[in-house]
Structure I
Amino acid sequence: MLLAIDTSAGTSVAVVDLARGVIAERGEADTMRHAEIVGPFIVECLREANVVPADLSGVVGGMGPGPFTGLRVGIASARVFALGAGTPLVPVISHDAIAYGHYRRGHTGPLVVVTDARRREIYWSAYSEADAAGLPVRVGPPGLAKPADLDAPTWLHARWPRLDAATVSAGELGLVAELTHAHQRPFAANEPLYLRSPDVTISNGPKRVSR
């Protein structure tokens, strides 16, 4: 049984199990309330699923891609909860959960998943298909681009069906982790996919004080 947390696009928390599927899930599309609601969502999901941290075999963290401010909340929450519960952190790329859900609902063949990166940019990931286990086959790492770049007829995946997603389901994120483990596939790297530098930078010297 896994606790799954994603804040790459909105906030979503779920408790999942390979045999039982999604047992409990909470979601909020608002991208400004991650820190405020992720804790209550965790408590509510654990209570609804009637589980305690000791029952969990792992904590799934959505690694993005996502904007720095929001994405780090979910990853930090997953890492801290996993540490406190004494259970492994399981990293999963958030776009893989979106693609998994779309294939699960009947899509076949190629797919491009797109989410908002803000600053008039988008994140994208391309998938060739779902494999025999139902897991999406990503053809490369997630990317960051201007919307016009994906609309250009010369873009490599220009003719592939496109899915623009506003949210990520933690339930589907957790099921990707369950299937990945069950079929002995490699997990994602335990590194957040910001794909751009944060706005805040560290000064190289002392702050100048004027009198």
Structure II
Amino acid sequence: MLLAIDTSAGTSVAVVDRDRGVISERLEADTMRHAEVIGRLIRECLDEADVAVSDLSGIVGGMGPGPFTGLRVGIAAARVFALGAGKPLVPVVSHDAIAFGRYRDGHTGPLLVVTDARRREVYWSAYSAADAHGLPVRIGAPGLAKPADLTQAVRLREPTWAHIDWPRVDAVGVSAGDLGMVAELSFAGGRPLAADAPLYLRSPDVTLPGGRKRVS
């Protein structure tokens, strides 16, 4: 049984089990309230699932991609909770959860997952299909692009599929329930997990004082 946390787009928390599926889940869509709501959502999910921290086998953290300020809240929460509970941290790429949901709901073949990166850019991940476990097969690492450059960026990533009109999902949130199920099925299928490293894909909006100011 796993507690899953993602703040790459909004704030989502869930308790999942490989056999029982998603037991409880909470979502706050506001992308400015990660730190304010995450503790409450964790408590509500554990209470609803009637699960003690000692019953958990691990803590899943969504690694993004996502904007620096929001994404780090969820990753920090997952790491601290895992440390305090004495449980392992299980990192998962957030886009994989979005793709997993689409394949579970019946999509087949190639898929392009796109989320808002702000600054008039988007994060994207390309998938070839779902494997025998229902897990999405991602083609390379997530990327960052201007919307007008997205098609070309995907074609450069997978030139042999340049002729494909990629089915696309523009997601505004990430289900922690799907994130947790990706972790459960990955473990069951012996599939390697993501690296324990945030996927910011660019420098943070905030810089330390003392640096040269930009002139606008």
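Overview of results
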| quantity | calculated |
| --- | --- |
| Among I, II, which structure scores highest (criterion: volume of the Cα convex hull per residue in Å³) | I |
| Highest-scoring label, criterion being mean count of other Cβ atoms within 10 Å over residues 160-167, among I, II | I |
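Where a number appears in this text, it was derived from the coordinates with a stated rule and is not lab data. Everything numeric here is computed off the predicted structure, so don't read it as measured data. Cβ atoms are built from the backbone, for glycine too; each structure is taken alone.
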